[in-house]
Structure P
Amino acid sequence: MKYEYIPLDPASQDIRLVTILPGKFDDPIQIKITHAPLIPPNEDDKPKRMSLASLRRTLPQSWNARETLEGRIIFRNYEGWCSSWDHPDPDFPRDRYELHGDGKPSVKFEALSYTWGSPKVKEKAVVRGEEEARGLKALRTQRLPIQANLQEAIRHLRYEDRGRVMWIDALCINQDDLDERSEQVKRMGLIYTLAHRVVAWLGPGSPNSDVAFSKLAYLGRQIEHNKDGTMVSAPGCTEDKWFSSKKALPWDAATWDAISETCSRDWFARLWIVQEIHLGNADSVLRCGRSEIPWAFFRRAVICIHAKDVGVPEALWYKTQQIKFLCEHLASMPFTDVLKNHHMRLCLNARDRIYGLLSLAPPEITRYITPDYKKSPLEVFRGVFLAFVKHEKRVSLLPYARRRDAATTAMATTTTTTPEWPTWLPDWSRYLHITTAHHVGFCASGISASRAKYVDPGRLEVSALYFASVSCVGAKISTENFADFRTTCRRIGLDRLKGAPYPSRGTYRDAWLETLALGRVEDRCYGIGYPSLAGLAAMVAAPEGSEADEEKALSDGWKIWTTGRINGCYLFSTQNGYVGMINGELQQGDEVFVVLGCNVPMLLRPTASGEYEVVGDCYVHGIMDGEALFGSIPPPWTAQIGPGEDNRVRVMYYNEKTGDIYRDHQRLQEVPVPTGWEEITEWEKSQADPLYCKRFYNKETGEVINSDPRLFPEAFRERGVPVETITLV
């Protein structure tokens, strides 16, 4: 008999748990399924440790304190270049900075993370009932089909002498009940968070997986990676230089091949594993066959490898790009970035592009999104877009949307996107052709709200400023390596543009170079290791077949990222003399707009009805930092980027003569705040806040907003800036 699930009461806090009954490797699989209440522990009585800022004030001048990915406080002495888990003052109370043990949930279990793989059923598990547990004869034998990957995992994970209690989604959720699936997806965040540990099953072991786990675990013990993105040597390590990006790892080709093969396991490509492994605690492990590696060691090792400027095979760098995204600290990452970085992972249901990551979203967003597998992918994706609009008062997902070409539309019957899919709505089940590097802190629309409004059927009204029309479209860029990058620059004829003044400031040579580098140059991003515009010009001017000194000093990571990012893009120029680039099919007559509440310019295509289709986000040199709305940045002011207290990178306006720094565009300093509005200077930013936001209080109405009232559409129009309402279709 096929096992019949006893329904879970939606009003209760029960979940199902599977007990894998003991047996030898080849014995038939037998399980027991029970219901148990999953109740979070009371956190009110948990001791509170000091904030990082307060703790730093207790340190001697040469010391600093940071929080690791696992939540521990690590102290670093920058005179002796050593790390410690101990406060430099031996009398300082440890409970002020050490992690305090979590309270125990109502039930103890492990949560399995694995890839479902082929739907082929290899065998059926016998489900033992409560009667048999008490030594009584069962009335009937019930069985559950188990797919091949799960069957393999259970055989490797079960104990010979005792049962093993686990939460396994394929068995603990009645997959035939859509309502239950929707309800249990809401609880998955809590399930993986409260599990005793998460066990990630990568598949059967091999000599290569054993080597990879051994090497990666050793590397992971040598370093600590912090939530602010820095890396340091681990206290008591034996290799105190391995954390440095300049230090090559002493590994041979066989080791790199073993790591490459292990990182190619199907588990790493699956979407659901992202939230599963990140919600687990510090005891979580990855398992191949009989070998295990702590997740903490694995993620540190991968981040370290990906940060190396030397010694890492280029093919492995590309292969570990998605795994590096998996290993990053996601708890404080904007949910837009989580969606972007993981949208092409594998899942069986298009709706899971959202639902499979929803437990990583802040509650301010999830309160607007209820998992419902009866909704179409279009409804689910539109709901997410409008949830961000409602909470952030921004159109932060707009840069991920774009118009479909004829070939793509013809495929609509076999994919999620239909011919009626709005061009302003991202389809998270497709590869997103994004142009701009959002981590470079662009701020094209300042701290403005979007004023976006959804209008049935399928239209979005936004406030925007028309900037220019495309007058010339270049050929499609093809770059397989950095030599192709230099060739692309030479074809533009940069030497003859060296002294030609650009409309905003600087020269056309520098404008084209910074466009092709997508803003990742030292002139904008000081101290990160990017090349300067002068250095890039020297590389391009070097004779064919030679290598300039500036290129020798350039990191492999910058070359690989840049050449890969611009491959397939198009350069263009506008009728008012500006130059830009887009990863998408454009044509003469397309129009550049700065949309309020959107950090990058958008290229739009006018329709016969006066509405606009979204072609895509674009880089336009000279308007990436608010210049279209406020005017060009006058010397000696420049746009520079740097991390804030929340470690998110933003643009700031720097005076090279006086050293003054403004967070607003320099010209905005001349504009008074409208009567009745007052800026709130003390407030705590959260993961749910848009990248650029402030809080203002209206003394008459009591309204609090997260944008600048000087950037209301009507305020722009009063200053002669023709912001208008346009409709996207």
Structure Q
Amino acid sequence: MVAQESNVDVLIIGAGPAGLMTANWMARAGINARIIDKRSSKIFAGQADGLECRTLEVFRSFGIDGPWNSSNHMQEVCFWEPDGKGGLYRSARIPDTVKGISRFQQCVIHQGRIESWFIESIEKTSRGKITVERGMLPVSIEIDESKISEASAYPVSVLIKKLDEDTALPDQYGGKVANGLFRAFEGDQEKYYSSVEPTETDSSFELVHAKYVVGCDGAHSWVRKQLGIEMEGESTDYVWGVLDAVPLTDFPDIRHRCAIHSADSGSIMVIPREHGVVRFYIQLQETPRDPETQTESEKSSSSASAKSSGRVDRSRITPEFILAAAQKIFYPYKIDIRDVRWYTAYQIGQRVSPTWHKQLRVFIAGDACHTHSPKAGQGMNTSMMDTFNLGWKLAHVCNGLARSDILETYEDERKKNAYDLINFDYKLSRLFSGKPAVLKDSESEQASSVGSARISLQEFRRVFEMGKAFASGCIIDYPSSLLEYKPKEIATEVVDPEGGTALVTKYISPIATNVPVGMRFDTAQVVSQSEANPHFLSDLMPSDGRWRIVYFAGDFKDNMALTDTMTDIAAYLDSKDSLIKRFTPQGAKSDSVIEIILIHASPRTAVEWTEFPQAFRPKDNYGREDFWKIYVDDESHHNGHGHAYKKYGIDPKKGALIVVRPDGYVSAVLPIGADSLAGPVAEFFNKFMIDVSTRKADPFERWDLYGSDEVVQPVLAL
């Protein structure tokens, strides 16, 4: 027997960015959840720092603007290469982010602040019901297979040990140890606690019974090890050091992102950060080795191969050691550092977990699923996008809105992206770590493959630039599943213009030619019909767990066919058999599960508010109309015209229906009409949603978040 036992719907293990993203979803969906972490306090410095475009879009969808407002924005990348005379020269400048791919650009800010904004959001949204429980170490996990098919059961049992403050103190520069190289337990806590038998009097142990467990506990994931999952992939011999410090240098591009290749001393990536700090990723061509892992001949030999034999002794890698390597690469420019905030060292490797869950009850995410080099700026971003994908699905199942089948799509959707990332990182990291094949004054470019001893710097720049769109996170295309309506009729092959070969297949309906099914729904400016205020469409669809059906009603003024269609759709929405009513509990607001947003293309001033059927401007229990459901693609007084129909490739004479998932990805594009809603759209939802029309909404569940009397106005497009 254990002194304490408890039940919880979702137990999140690990309070890094991936775990906090999960908890953020749980808070917004009103889920009974807990998040635990073995560390006694949050990260203060170091760790991940880069935020990509899609991640910033997601933060915005949660109303978390701190990362964008407080970070250092990177506008330009500079490439530096050997000049053939023992020095360096700037070979190219390019924009850091693909132009027009997002309204945000890549920026950097340290992980500790990102975590603090998440925690603030979680505690506020959950009204204090979900807080990070620190110094909590999971020591055993069991799954009762006889209960996994029961929706109301708690089949996963996790034994947790409450650590004392000293044991739980995290490794930080200036803290317990003076670097970022130490990892407490490294997922091997069973070594310390496997023989411990908790007793009824030992209050430091708790047995938690959970419906679902999400392991967000890093590359050395204890959860993954408990599931018996071995990562697949390989490590390289490339060792890189990382320094966060204030530089003293005559290098002219120190406040730009830079990729620097020296002739023979290695490479550096420069990442300018906030408050004058710069992060340096520095290739270490010689690294101290652990003598215990070397043979006697290797210890006494002075050869290069002997020096690189044995396991890297990371305890002997100091800031001074890393700086000395950097000074050689920067030559003839001088560099010194002050105010070292953090440092670490890592070996480049690419690994992916072959399985991301156990019986759809225990999941792993983030670094527990995939590891790679940090220079592509993907680690923290990809980790958070894993649980951004998983979180709303878990919430749907826990709230009884959807069948557990949707949880299968998590691995299918995210594993493909992980393998794409590994392939990209494999090419980029080896090109970055290799020695240049040609110097500036050479007459011709040597052919050089990725695996060669010498690499082509032209190839490095090409791979880097081609990877910018992928790195942004904005072009992820989820495969066909029950959450994407991808009929073969709209399948289109995207062909490589140079090679003539098919690159990918996109599902693009002629109804909206710039809205691929399975990809994130890009934003455009629209204007509120009721107030004439400009808004970004994405801001009208915050991450709150709701589906959206965006009804592009077209230019219906003086168009009887489009007007009749609007009337027919309104009649269907008001009917007792409408999909909105079937999937919404009694007593909840009509838009609590599926929200209808209307965007028309008629001149705003030529249309009166009362011309729109009541179904598109619903009333609450007090008779107040919702003025923020109807918008127009028209000129705003101060922000110009958004040209939303043109951006999405929608004909104003025909319109379109676009179904958008709670995570902002497009599920379906269909022609407008009540028949579309009653037919394909309803059939789509029937595949995974549960008819809850006879269930009464509990006011203390998620419905209180959206069904309260508070009127929430959308954010302006400023």
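The numbers here are math on the coordinates, done by the rules we state, and not lab data. Worth saying up front: this structure is predicted, and the values here are computed from it rather than measured. Cβ atoms are built from the backbone, for glycine too; each structure is taken alone.
Here is how the numbers come out for the structure above:
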item	result
Which of P, Q leads on FRET efficiency 1/(1 + (r/R0)^6) of positions 100 and 348 (r between Cβ atoms, R0 = 35 Å, to 0.05), largest value	Q
For relative contact order in percent (Cα under 8 Å, 6 or more apart) computed as 14, the structure of P, Q it came from	Q
Comparison of P, Q - label where Kirkwood radius over Cα pairs in Å, for residues 228-635 alone is highest	Q
